[in-house]
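Dropping the structures in below, format is C-alpha cells.
Any read-out appearing in this document is the output of simple, stated calculations on the displayed coordinates, not a laboratory observation. Note that the coordinates shown come from a computational prediction; the quantities given were computed from them, not determined experimentally. Cβ atoms are built from the backbone, for glycine too; each structure is taken alone.
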Structure P
Amino acid sequence: MLAATAHNLTRAIAVLAGAGHRRERAATIRRKLISLPARVASSARRLRLHTPTDWPWQAGFESLLASIARIARPQPGTTCRT
C-alpha cells in the first residue's frame with residue numbers, strides 16, 4: 001500500500017515538473033527532482049532555497065513548485081468549509 005502511494009506521488013511530481021519529466025522512471029525522478037542538492041536558509045522570516053547555479057534540472061523543479069503553488073492557492077470567491 002505504501003509503495004503504491006509513493007509510486008503515485010512520484011508520478012504526480014513528474015507530471016507537475018513538465019513534459020520533459022513525464023516519461024522518466026521513478027529512480028530518475030528521485031535523482032533529478034526529489035534528492036535536491038540545496039540548502040534552506042532563513043532570512044527576514046522567509047525560507048529560501050539555495051540551489052546550485054549550474055543545476056541542470058532547475059527549470060523542471062521551478063515548474064513543479066509553481067504548479068504546487070497554483071494548487072495550494074485558494075481561488076478568489078471560494079470559501080473553505082469543514
Structure Q
Amino acid sequence: MGIIGTIFIGLIVGLIARFLKPGDDSMGWIMTILLGIGGSLAATYGGQALGIYQAGQGAGFIGAIVGAVILLFIYAMIKKN
C-alpha cells in the first residue's frame with residue numbers, strides 16, 4: 001500500500017476511534033490521521049507478533065481501531081496533565 005492509502009486508512013481508523021471513545025477530543029485532521037496510523041502500526045505489528053492474526057485479515061482492521069482508541073485514551077491522559 002502506498003503512502004496515500006496509508007493516510008486514508010489512518011484517517012478512517014482515527015475517525016472511528018474518535019467516534020467510539022466518549023468525551024470531547026479536540027484535535028485536527030492531522031492529529032486524527034496520525035492517531036489512526038499509530039494505532040494501525042501498533043496493532044498490526046503487535047497482533048502479528050503475538051500470532052493473533054495474519055497480514056491481510058479483517059481482524060487487523062479491528063485491531064487497528066482498538067489500538068487507535070488506546071492511543072486516544074493515552075493522548076487524553078497526557079493532555080489533561
Structure R
Amino acid sequence: MNVQIVTPDSTVFEGDASLVQLPGIDGSFEIMNNHAPMISILREGKVKVQRPDKTLEFFDIRGGVVEVLGNKVLLLAE
C-alpha cells in the first residue's frame with residue numbers, strides 16, 4: 001500500500017509499506033494492505049512503518065488525522 005506522512009512543513013515519508021502502526025485516540029492500531037476505508041484522529045506518539053522488505057521506520061508525531069482509502073494511507077501530522 002502507498003503511505004504518505006505529511007506535516008505542515010513538508011512530506012516526511014512517501015512510499016510503499018506492508019504495515020503502519022498508529023497511536024490512535026483510543027489506543028494503538030495497525031493498518032495493513034487492503035484495509036477497509038476509515039478516518040481516525042491520532043494522539044501524540046510514534047508511527048511505525050514497515051516496508052515490504054521488513055525494514056522499519058519510526059516517526060514521532062504530536063497528533064493528527066489518518067485517512068485510509070483505496071489501499072492508500074494519508075497521515076496529516078503535527
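Identify the structure, out of P, Q, R, from whose coordinates helix-only ellipticity at 222 nm (-39500 (n - 2.57) for each DSSP H run of 4 or more, over all residues; to 500) was calculated to give 0.
The structure behind it is R.
Can you spot which of P, Q, R the value 0.65 was calculated from, given it is FRET efficiency 1/(1 + (r/R0)^6) of positions 26 and 42 (r between Cβ atoms, R0 = 25 Å, to 0.05)?
The structure behind it is Q.
For volume of the Cα convex hull per residue in Å³, the calculated result is 73, so let me know which of P, Q, R that is.
R
Distance in nm of label points 7 Å out along Cα→Cβ at positions 18 and 66 was computed and gave 0.8; which structure, P, Q, R, did it come from?
Value 0.8 for distance in nm of label points 7 Å out along Cα→Cβ at positions 18 and 66 corresponds to P out of P, Q, R.
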